[in-house]
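Please find the structures below.
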Structure 1
Amino acid sequence: MYSVTRKPILARLSALVLGIFIYTNTLSQKQLQKNGFNLSDLTISFSEIKQGGPPKDGIPAINHPRFESASNATFIKPNDLIIGVEINGIAKAYPIKILNWHEIVNDEISTRPVVITYCALCRSGLVFNACVKGRAYTFGVSGLLYNSDVLLYDRETQSLWSQLIGASVAGTNSGKALEVITSQMVTWAEWKEQYPKTLVLSTETGYVRNYDHSPYSAYGLTDQLMFPVEHENHVLLNKQLVVGIELDGEYIAFPFSRLRKKNADKVYKGLTVQFDKKRQTVVVFNQVGDVYPSVTLYWFAWYAIHPDTKIFPAK
């Protein structure tokens with residue numbers, strides 16, 4: 001009797017084990033997907049990737065930007081913030097009032113493919129070279145967040161890229177870095193003074209949006225966050241503005257609240273941190289007077305990515 005029943009029992013056990021393996025494997029594959037993205041080759045924790053609400057491309061990137069001359073850009077006010085970029089004598093301004101609704105602009109400046117990025121939740125604007133190891137990419141908004149910061153994706157490989165890390169964190173491009181292009185987050189008046197022949201991103205984006213209204217106006221009035229972050233430090237308020245830089249492998253944050261206490265520019269290891277008290281903007285310069293790469297953003301966002309950051313001035 002034992003020899004007769006043993007084979008069917010083993011067969012049933014084998015089928016059960018196989019079924020469990022297939023189910024577990026399928027489940028793990030599903031668990032590694034969010035918003036339609038396959039989150040393979042992760043360089044960050046899967047659990048820290050959050051769905052922001054909109055689906056993939058629910059916030060539409062601008063892929064064919066139009067521009068106006070400074071004199072014709074009557075829709076923009078002197079105190080409106082912009083992200084300004086200058087390459088080989090060609091200057092362009094990207095108003096935050098437009099970026100609030102689109103977050104990404106795929107553009108070209110002086111024949112160089114660039115991607116302008118803005119995350120309203122972190123109030124961070126960064127510009128990158130869209131060419132990585134000789135290949136040009138176009139980017140979209142994934143609808144996913146890491147430490148409350150926008151995750152871009154490239155349309156060519158569907159890899160995810162972190163704005164504040166400046167590198168791909170999932171997909172076939174995982175681990176590849178983006179080259180930061182120096183930019184300034186300043187008022188339109190400041191930028192136009194520097195570059196009177198600048199071009200300005202037009203409100204003719206191909207989408208119907210009220211660019212005079214910010215969908216994040218209420219968010220900026222409270223210190224509360226909409227999404228959890230990996231690292232927190234309450235030595236400063238969450239949404240206190242800081243300027244963050246990397247210098248010699250160190251990360252340094254310059255809080256606006258401490259910069260505005262004195263009118264004199266702050267000097268840090270040869271860098272000059274110039275705070276405009278009237279316009280509440282900051283630009284960092286190197287020893288020869290060129291603009292040094294920096295990012296203006298909320299304190300919580302800088303600390304979440306760089307928990308080993310220093311703060312200057314200390315008090």
Structure 2
Amino acid sequence: MSASPSRTQSPSATDYGHDLLFGTFTTPVAHPPMQAVEMAMAADRAGLDMVTFQDHPYQPAFYDTWTLLSYIAARTERVRLGTNVLNLPLRQPAVIARSAAGLDILTGGRVELGLGAGAFWDAIVAMGGRRLKPGDSITALEEAIAIISEIWDTEKSGGVRVDGQFYQVKGAKRGPAPAHKIGIHIGAYKPRMLNLTGRLGDGWLPSLSYLSEGMPALTEMNRLIDEGAVSVGRAPAAVRRFLNISGRFMNAGESFLNGPPRQWAEDLAGLTLNYGISGFILAADDRTTIEIFAGEVAPATRELVARERARS
């Protein structure tokens with residue numbers, strides 16, 4: 001089931017031409033206390049581009065994501081720090097903006113922001129959040145992105161004013177500006193969310209395991225993102241396509257992302273050349289997997305993609 005570019009690339013293939021990024025999606029477990037931190041440090045030492053963490057504030061077995069990222073920021077040197085994805089219904093957008101900007105400044109520009117409309121509504125309500133219908137949660141996300149972007153925009157004069165249905169700010173002071181342009185990457189699966197991603201997002205951040213039709217679903221989802229981008233005058237390539245992935249390293253290949261590192265490289269190169277994926281975020285909670293992914297898979301994938309791009 002390898003997605004080798006030599007076997008699966010077709011005239012209808014989509015490649016947005018981005019450089020490749022490789023990162024981890026590590027479980028933010030609170031016990032053992034240092035496990036998540038040690039995995040992030042291993043990714044940093046191994047040369048990966050990003051470390052990302054899910055955000056479930058209602059889950060007592062997990063660390064609070066901003067607390068964890070702030071601690072990891074002080075224990076790492078170069079790796080980017082990302083949320084995958086932040087639980088918007090339990091976090092005020094203006095505070096998200098200031099938290100992200102502050103950490104970005106302190107780390108010299110290493111923060112990326114993954115945002116989601118929300119899920120697990122019973123748990124959100126139990127924590128004091130409000131329950132939103134699916135359509136309302138998307139409207140709330142759009143309002144939140146507007147607030148976050150305005151808070152970061154210190155080139156404008158006057159306070160931030162957004163009079164939304166779910167979020168309102170009435171003259172909030174702008175700033176601080178982040179150290180770099182923080183990417184807002186959106187976890188999206190349904191058409192309206194994909195359209196929003198194309199219009200407003202810097203990146204798309206789904207999980208391959210959540211795609212009911214598997215990889216072929218990426219073609220239609222990309223189309224919806226592209227349409228959203230074009231509708232507001234953006235180029236489709238303005239939205240980087242990430243993908244949360246999982247698999248096993250094995251001596252012999254069995255299936256997609258279950259095999260030796262070279263097969264993994266072929267599989268991931270196929271995702272880049274056929275479906276435009278340029279950011280691979282591996283669910284990994286052990287040092288060996290992280291080191292193989294960084295030391296063997298990432299360089300081999302970059303080599304394969306560079307070779308195919310040069311040919312075409």
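Every read-out reported here was derived from the displayed coordinates using simple, explicitly stated rules and does not represent laboratory data. The shown structure was predicted, so the numbers you read here are calculated from the model rather than taken from an experiment. Cβ atoms are built from the backbone, for glycine too; each structure is taken alone.
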helix-only ellipticity at 222 nm (-39500 (n - 2.57) for each DSSP H run of 4 or more, over all residues; to 500) computed as -12500: which structure among 1, 2?
2
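For which of the structures 1, 2 does the calculation of semi-axes √(5λ) of the Cα gyration tensor in Å, for residues 80-143 alone return 20, 16, 8?
Numbers: 1: 20, 16, 8; 2: 25, 11, 10.
Traced to structure 1.
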Can you tell which of 1, 2 yields 1.05 when Cα Rg over 2.2 N^0.38 Å, for residues 56-175 alone is derived from it?
1
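Quick check on the output: 18 is relative contact order in percent (Cα under 8 Å, 6 or more apart), derived from one of 1, 2. Which one produced it?
Numbers: 1: 18; 2: 23.
This value belongs to structure 1.
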Can you rank 1, 2 by FRET efficiency 1/(1 + (r/R0)^6) of positions 184 and 256 (r between Cβ atoms, R0 = 25 Å, to 0.05) and just name the one with the largest value?
1
Winner on mean count of other Cβ atoms within 10 Å over residues 168-175 once structures 1, 2 are ranked, highest first:
1
Origin of the derived value 23.3, 96 (Rg and Dmax of the Cα atoms in Å; candidates 1, 2):
1
